[in-house]
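A.B. asks: Once you scroll down, you'll see the structures, which are given as structure tokens.
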Structure 1
């Protein structure tokens, strides 16, 4: 293709990638859930070839901490981020078909993630912690209602998962008996919870059932509470009654 006229967004300079490239990008892969549940499994699937991979193509992450999940995999290849204006010419490319259907985490993905990352847990304790996922770093979401919820639950801890390392997340999740939060990326970490943990998801609007289905595969008790018109007092009462029962 030749470009003879100025475009609103011209292609960037071509970057040649010699050797073997693994294409691990997925639709919406910049989002943590899709990166975690759909892109990372491509690396597990290609496991026996990873030592021969020279380059890895992934979606540009929405948060830099996402890439920290690649470090425990000890990849020896160079990682390249795909954006709307990147331009790569690969000598050889490995593609995979979709391993996980949209909003349909499956037992193989759950098992692969747990086998890959549970060994990162730094210490083992009986699950006893009640953790509320913070949204303070989410640009489009407010954390004020969550703070009220934490105040109503003396034993609860407010945790910003996107500030933790993978090892810290896995260690923490293994100690959780109740995971609470508003619908969001932090719920992808519930894949590391003990099998008898309880998950409480607060939903302000209709969402795809990403995390309900993840809990179903995990065998976790999952409760959804609807936040109506920002009436947090009603949500807090329901959560308190749920935990008392």
Structure 2
């Protein structure tokens, strides 16, 4: 894990406080990613134990959200941060919101898995979820890596990566025949949940870019992004 890139402060405790926020944010991200992995597996295999584990561990994601919020509030109150320090706190606060929503999507998938097992719904149609979960989870992992290493180039690459949406389009284009209308609707919701996880991963990288460079790249086109970050290669 990289340390906060603004350098050491005159107060070692200030450094420790910022690094603690960074560390907890990454811990929350890894847990949220694990939750999505487990929930997807539970839904595609009918593993009720795994689904229950996801729902049980949701409290850990919420706990980290509260810890980070409290840490950010204390630093703001005690240190009156400016420049890069303030950007880091803003990015952490927004990143926490995205990761909490990733955890929410995982809980939705796990609840769906539980409902399917109890109703005897076949898992066969849900196997297609793996085709979308692979690029989505890879994107989230790369986003967390960019945040861990404060890697501007990697963060930009994640932000412009829309392959998971291409996969979603392909899956919807070759939609399987599902006799149960309710199961069909649930499958669509499951795919949309994974799509939202991918969206949150990209949002997280946008916050990493803001933290590192001070540039707000939200809602920018590829050409605008290249103009704003001339030293970075935009795929």
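A.B. asks: Comparing structures 1, 2 by mean count of other Cβ atoms within 10 Å over residues 13-20, which one has the largest value?
C.D. replies: On the way: 1: 11.8; 2: 15.9.
Evaluating mean count of other Cβ atoms within 10 Å over residues 13-20 on every structure, the highest lands on 2.
A.B. asks: Thinking of 1, 2, which structure, once FRET efficiency 1/(1 + (r/R0)^6) of positions 93 and 149 (r between Cβ atoms, R0 = 35 Å, to 0.05) is computed, gives back 0.95? Could you put the intermediate results ahead of the total?
C.D. replies: Working: 1: 0.15; 2: 0.95.
Traced to structure 2.
A.B. asks: In addition: Match the computed value 1.8 of distance in nm of label points 7 Å out along Cα→Cβ at positions 173 and 213 to one of the structures 1, 2, and report its label.
C.D. replies: Numbers: 1: 1.8; 2: 3.1.
Answer by label: 1.
A.B. asks: Related question: Output the label of whichever structure in 1, 2 has the greatest value of distance in nm of label points 7 Å out along Cα→Cβ at positions 53 and 205.
C.D. replies: Values: 1: 3.4; 2: 2.9.
Structure 1 gives the largest value of distance in nm of label points 7 Å out along Cα→Cβ at positions 53 and 205 among 1, 2.
A.B. asks: Ok, one more. Tell me which structure, out of 1, 2, gives 143 once volume of the Cα convex hull per residue in Å³ is calculated.
C.D. replies: Working: 1: 143; 2: 116.
Only structure 1 yields this read-out.
A.B. asks: Also, quick follow-up: Work out the source of -6500 here, i.e. which of 1, 2 gives that when helix-only ellipticity at 222 nm (-39500 (n - 2.57) for each DSSP H run of 4 or more, over all residues; to 500) is computed.
C.D. replies: Values: 1: -6500; 2: -27500.
The correct label is 1.
A.B. asks: Let me ask something else about it. Using relative contact order in percent (Cα under 8 Å, 6 or more apart) for the comparison, can you identify which of 1, 2 gives the largest number? Provide the component values of the computation, followed by the final result.
C.D. replies: Numbers: 1: 17; 2: 26.
That would be structure 2.
Throughout, read-outs are computed from the coordinates displayed, never taken from laboratory work. Because the structure is a prediction, the values reported are computed rather than measured. Cβ atoms are built from the backbone, for glycine too; each structure is taken alone.
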